[in-house]
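Visitor: Pasting the structures in now, so scroll down.
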Structure P
């Protein structure tokens, strides 16, 4: 659905995006992550056609980014969606629908459907300027969907929302993907939340792609060999395991659970069983810690020279 080849954007002496190659498959929910100033928003603006590439090319479903054909396929909501504050929710969405090419009756019906779907019907006659942050984010999503897009691009769609508001947005995005196979590209700094939603990720740093692929592929490339252990006497266990040659790191978390990074899982497991039996302890937990998106993010930036 999205492909960029060598996309570069230069502002004076600043290279905001640097020879970026990126792909988003049809039907994916892809995270687009990186530190502030990495070039995410600039890339998004080139994809939706509000900025031109300095060099390189970008395509939306095979059409050049910014072309009329490409723009018809996209719904976009920026981090702070701009609204005409004195317009009602209904009037605003009808106006945006008409701008996108829908006829009057279709615009009205589409607006009613979206307000209902996003639980905003009771506010249809209220002015958008008085909406809460959560309601404005829902309105931004409605605006992005008003033209029946095949791809939506969202910049920080859950920023400044309370947990209830964030979960509503996440659930609606999952519904769009599951029921309509909609392709979704999401830029977000809230990595634990993003990980609940996405099945692929692109991580950029200093305008360059550092990592890209499905979440399964990316996680397979970051095996951390880290295990979590909880027994009836964790202090004793940590003292005995600390001296083992395979132990790379070992520590207790705030809940008193042992975390250990080691190069020989089988030896660790055997030694734990021996310790449990010899000292008559109870084993409550022994499992491998799953690699998380924020682990991948941190490690990738270290490799890329961020720290």
Structure Q
């Protein structure tokens, strides 16, 4: 289940529903549109990222980010970890693109959202949905960036048991620490990112789900053939793989040679699929999570 919706049901409704754009995520670098997929069962909130809205990048092929989003979901689904919400590639009002289930806050979050509305209005619009100022605009409850598991805090404010990633200074010269929880749900995202070669795991791309679930979103910068892992989840760098992580990676290795590999070849280049298999094999061979390489191991900004 993702946000109270069965995965198989979500995939069908995302792929076949009438896609209607309701707003946009104001701080996204590429066109990221809050939308709904209308079906006889009702409207399903989703994020629509049209290929036409992708900004060219020097290190990734043009017009490929949406397909990388879908490929990341396919790998996530194969792990059984439910990290990436259901995602499909389809046509939409602005042309073909990826459509991903919106991580709607659970019903009991509505009261909390109302209580915090005045406070939130004074804060920066990180991740805010811009409905172009229309009267009577739909109120959208946004998931908490970092899911309470990733944060930038003072040196003394790091929660007990958290893993520091970077020590720095803020604009006033005050020492701050980028850190994350030593949490199994978060660690699975770190392992998946190593497989995907995720070049953009910001703290804001980690979101809470229902019933304690933790999900990862925004996977357009993945599957490059060159090592490009950039993440805020370096707390486990060099750590031995756990038994269940090895079991999942061994299953992925098999599936990449079978149906999963066939799915990825339809979305990525053959070279990128081969590189994915090689990353899985390297993880199994070393038995460890990767360590930081070079000077660009952290995404910027980190949230």
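Visitor: Among the shown structures P, Q, from which was the value 2.5 of distance in nm of label points 7 Å out along Cα→Cβ at positions 22 and 198 calculated?
Guide: The structure behind it is Q.
Visitor: May I pose another question? Which one of P, Q has FRET efficiency 1/(1 + (r/R0)^6) of positions 46 and 246 (r between Cβ atoms, R0 = 35 Å, to 0.05), as calculated from the coordinates, equal to 0.15?
Guide: P
Visitor: Where does the value 24.0, 79 come from, among P, Q, when Rg and Dmax of the Cα atoms in Å is the thing being computed?
Guide: Going through each structure in turn, the value belongs to P.
Visitor: Here is a further query. When FRET efficiency 1/(1 + (r/R0)^6) of positions 230 and 254 (r between Cβ atoms, R0 = 30 Å, to 0.05) is compared over structures P, Q, which one is greatest?
Guide: Structure P gives the largest value of FRET efficiency 1/(1 + (r/R0)^6) of positions 230 and 254 (r between Cβ atoms, R0 = 30 Å, to 0.05) among P, Q.
Coordinate-derived values only; no laboratory data. Only a predicted model underlies this, so the values are computations on that prediction, with no experimental measurement involved. Cβ atoms are built from the backbone, for glycine too; each structure is taken alone.
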